[in-house]
1. Given a computed value of 2.8 for distance in nm of label points 7 Å out along Cα→Cβ at positions 82 and 250, which structure among P, Q does it belong to?
2. Upon calculation of helix-only ellipticity at 222 nm (-39500 (n - 2.57) for each DSSP H run of 4 or more, over all residues; to 500) from the atomic coordinates, which of the structures P, Q produces -10500?
3. So relative contact order in percent (Cα under 8 Å, 6 or more apart), computed for just one structure, reads 26; which one of P, Q is that?
4. A value of 1.07 was computed for Cα Rg over 2.2 N^0.38 Å; which of P, Q is the source structure?
Structure P
Amino acid sequence: MTRAAPASRPAQQRGNVTAARAIDVLSLFTEQHPVVSVGEVAELLGMSRSTTYRYLQSLRGAGLIEDDEPSGGGGLRLGPRVLQLAAIARASWDFGTVALPVMRRMTESTGETVVLTRRAGDHVVCVEEVRSPHPIRLSYERGRVLPIHAGASAKVLLAWMPPDEVDALLGRTKLTGFTGSTVTSPTSLRKDLARIRADGHAITRGEVDTGVLGVAAPIFNRDGDVVAGLSLVAPEYRVGEAEIDRLVRLTCDAAAELTARVVDHDA
């Protein structure tokens, strides 16, 4: 028989679920879909209409979403508070400014897109990006919230987390499949993370965007904690097998350079 949790625990769990649901709702807004209807929120998140309205009312009250008048009153868009929070986040975490010259150098050398990511709770946020001059459609855009289990830029952050944190995260996170290559098995994901730690870098193929290769390396602080991930992303058709080793070396060298800057800053 399962032992009952302390009286204060259910309220805490409800608070965690509520926060996670709020993040889920906000994550539905993308550059391609800046306006989302109430019905879409309910359907995509599998919630009842009454529950959906309750969450949306709370987010409205906080200024995180607002009604989109041009859509005829049936749509929602991100609110002004999101812009304020984005500005605060960028001002308080200015490592992106330090990393940009290194990222631009990588793009000049390879012609491919380079992104800087960091963990934000159970998700990953793209902090900075330097776009390839070649046309490419990617989910990796500055400010975009990404899944923590898919793609090199996410896995490289997850791989160095303490095992108990990984277990807790996998226990509360659904490993959604975005493409046929997304790893959705916790056991397989743990094997991937062990291999990434052993190699010192991550290589993924089409886990978030079909046909896209990702190469990522971790950036550490002076305590040995991963504070960010540096990733190079490119269409697989543009990268032959012989080229991958060069991209791995370039990415790892750049991440090591940024690690040195972080350590010097923390000293």
Structure Q
Amino acid sequence: MLNRLSKLIRYFKAPTFTTASLCQTGGRETNEDRLAWQTVNQDSGYWVVADGLGGHHFGEMAAGIVIKTVSEEYSAHSEITTGNIRYLLNQSDLRILNKQQIIPGGENMASTAVLLMMDNRRAIWGHIGDSRLYRFRNGQCKCLTSDHTMAQLLVNTGQINAKQIHSYPERNNLLQSLGGKVFRMNIAKAEKFKIGDVFLLCSDGFWEYLSEEEMLIYLQADIPIEKWLLQLEQQLLKNVPKQYQQANNDNYTALAVRVE
């Protein structure tokens, strides 16, 4: 009886979201990654990661535009719908395109984006480029996004397997991006989350140095997600010289949220 009652309480109790983040330059001179999140009354919110490209500080400008756009527009488009995800990413694309027209030399600025939104029962997400969203549930890891890259296209056509993406020479060759010549986002249908779910948004500089098995090893039920990210960062830094015999790894960014 008590067990049933506790389950009912958990079911009707509004969830809360615990968030942790890291955003590091890595082996590069500048950091072109950006992230942001906002929760409203602790039972709804958004989480976004953007990875800019274009060089000469244009990448960080493009990623910053994505973050600023989502933060400014979210309050009026916070309902969990595909239309709102589409609007926020479309607006980010338009603002980057506008900036390209007025900044000398900035015609190639662009950015990836992965955007997660949740209310008190459901989650919805969209992405463009190779920034990813993972979900950890009951000891299992699932990548909820599919990269818009040449490497992923080769996986889709059976020419390489998914694990080979990490070492594929042109793994960072983007086919689509915000502000790019080709723009087609992927948006998931809203689905119910479960208490205990952990979502991880990250740039390619984070996931390409870590396997899903490593992500799972460090994620224990009682571990604070802040500590989990720090452990993953330590493993990432160990893996960089092993994979590439050098330390000039990309910027790496991770944004984790646990549903409680």
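1. Working: P: 3.3; Q: 2.8.
Answer for the origin of the read-out: Q.
2. Values: P: -15500; Q: -10500.
The structure behind it is Q.
3. Q
4. So the calculation was done on P.
A short reminder: the numbers here are calculations on the coordinates, not readings from a lab. Since this is a predicted model, take the numbers as computed values, not measurements. Cβ atoms are built from the backbone, for glycine too; each structure is taken alone.
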